[in-house]
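Some structures to go through are shown next.
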Structure I
Amino acid sequence: MEIRKVQITGGSSYIISLPKGWIKDSGIEKNDPLGLIVQPDGSLTVTPKITGKMAERIKIFNLKDIDDYEHLHRLLIGAYVTGFNTIKIISPTRIPSFAHKAVRMFIQASIGQEVSEETEKSIVIKDLLNPGEMPFENVISRMYVITEGMLRDAMFALKTRDKDLAEDVISRDRDVNRLYWLISRQYNLLLRNVSLSREMGMDVEMALHYLQVSRVMERAADQVVRVAENVQTLMFVSLERKTMDILQTLTSEAMDIFHSGIEAFFNKDLDETNKTLSRVNKFNSKCDSASKDLYDMGRSGVVSIGYIFENFKRISEYSGVICETSINYIVMEDS
């Protein structure tokens, strides 16, 4: 850290000199405008990026060091999440088929990524998404809607013995992953360029809480996938009406708790947050009681249904994690 003293000029203007090395590295000339951003902790960020536009960040992957689809696909996702807006794949020979597959699957798994150039030995992927076009709150809301629909349809698939619908529920988890990766990317972009905060409508501290919530929601969606997988094992099992009623009741309550946690976070409602946390423990006790009754009575499908009850508990507990994040968020905002 460099320490520089504040000076007064003209009797009323406060000035401070800027490091010469930083001026040169940033390419700043006389009379160039600089942006000043006051951070939540009271510090001041000085930036030459007054337009909020992202600087070009290019990541190059050479296929001479990569020889399989999974490896390249993971690297592409990593480059996307960490905020590179241009990804270039090069090869000393003709681009192999596994690379084309990895690029195709990456484009489907990400948001705003498109192939802009392609030759026999190279592929260039560009980011076409403006960060301000996908507000954090909208992305979180979309994640919730998808997850709620997945759980509702998983139970409907069990009721109607619809194997295809259960399979479709599992496939929708990819949509939740895409949105989680988008929030991770937006957060990393904001870390690298704080002047984007105005365009995104969010500072770094707020963005961190949204990132934490999105991660919890992605895990909740994974639990719904487990529900759908267990539903698939019950397709040819005869279930009693009472068992189906219990499953439907617990499904509705699990999603209601999850919804309450999200709403409390959005509304910064401390009272609702605490109420939801209390409901989590009571709901988990209900699941344990239902599971015990199921085993004691030796009902058919006992193992798979028991697993579903455990999945419900995990979803409820993730709601509790969101509530804890909400409390941290509310305390931060109040300060």
Structure II
Amino acid sequence: MVKIGIIGAGYWGSNLVRAFNDTEGAAIVAVADRKQGRLQFVTKRYPHIRVTNDMEDLLNDPDIDAVAIATPVPTHYEVGRRVLEAGKHAMIEKPLAYRYEEALKLRDLADSLGLVLTVGHVYQFSPAVEWLASRISSGNLGKLFHIDSIRINLGPPASEVDVVWDLAPHDLSILIYLMWQSGLSTEVSQIQVMGNSFVKETLADLTHIFIEFTCGVTAHIHVSWVTSNKVRLMQISAEGGTVVFDDMQPAEKVKVYSQGVDTRVGADESQAAELTYRPGDIFIPTLPRHEPLAAECRHFVDCIESGREPINGGKIGAEVVRLLEMISEEINKPVADVAAI
């Protein structure tokens, strides 16, 4: 039985409490949060769980084997470091850290101490992404060309990070995971970013991110807090067809479009046939039904028990932060003055 502590009982932390409480092989010992109201929320629903407003109580508790961290992004490094140095396995909500250098330090610290470190890249445990990963690793889709992703929802009422650090970690973790399944490098040749601050004033709340990788794959990621409808849409273009992943669909989240039919290809002036083109056949795979967060928590416990390397470990966690940092550098570049025409 892996005994769990949770630091942070806000919006996502409360989801972690629910998920770990239902995870076979895990038992939540204590939850820490500075806000008394959040502790009362936990106590009301889970009276068997001890609560505290001091995370030191968790770090000093010899009964706790592992800690899940759901604190604000700028605190991830310091809290994660303290947890690992206390000799406890760590599950840190995305992104792993607010700086690439800090992400590397956490990854290396966990490795040196022989502790499991995972990052809350929950989409790696989505049935749709799992299916995509297996399809890509088997070579069924052929060479990857381009990935286009849109992630939109109303922004949080208060945030210490911009929309890129809030939403884009999901898209980047999927992108990196799928490319690695193809054996492709995620080394970047260029990044271009178009962003603006419409509502948050000091924080970018809408961005378009264009990435070209040295392996030839390109990607476009659009993240936004300024639109009231919720969109979770990804399209993967490959040699063997196109895959559309719409996570907002209650069913049939994945559709695979084979290469289209185009009678214009190779046609010459002597042919009297009608010239047409149309999309290819559509294949809708049957996906298993499970909650990604539940699967993520189970994976964390399994890795602690078995000692195997997690798929959402420090390696991919640090790579996501590296790309986030590159994107932020582009956003923060001074805009050159352009004379009016």
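Please treat every number below as a calculation from the coordinates, not as lab data. In this text the structure is predicted, and so the values were computed from the model without any measurement. Cβ atoms are built from the backbone, for glycine too; each structure is taken alone.
Overview of values
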{"read-out": "Read-out Cα extents along the principal axes in Å, computed value 83, 54, 38, structure in I, II", "value": "II"}
{"read-out": "Among I, II, which structure scores highest (criterion: FRET efficiency 1/(1 + (r/R0)^6) of positions 204 and 236 (r between Cβ atoms, R0 = 30 Å, to 0.05))", "value": "II"}
{"read-out": "Mean count of other Cβ atoms within 10 Å over residues 212-219 from the coordinates reads 20.9; which among I, II", "value": "I"}
{"read-out": "Value 17.1, calculated as mean count of other Cβ atoms within 10 Å over residues 20-27, assigned to which of I, II", "value": "II"}
{"read-out": "If relative contact order in percent (Cα under 8 Å, 6 or more apart) is computed and equals 18, the structure in I, II", "value": "II"}
{"read-out": "For -21000 (helix-only ellipticity at 222 nm (-39500 (n - 2.57) for each DSSP H run of 4 or more, over all residues; to 500), calculated) the corresponding structure among I, II", "value": "I"}
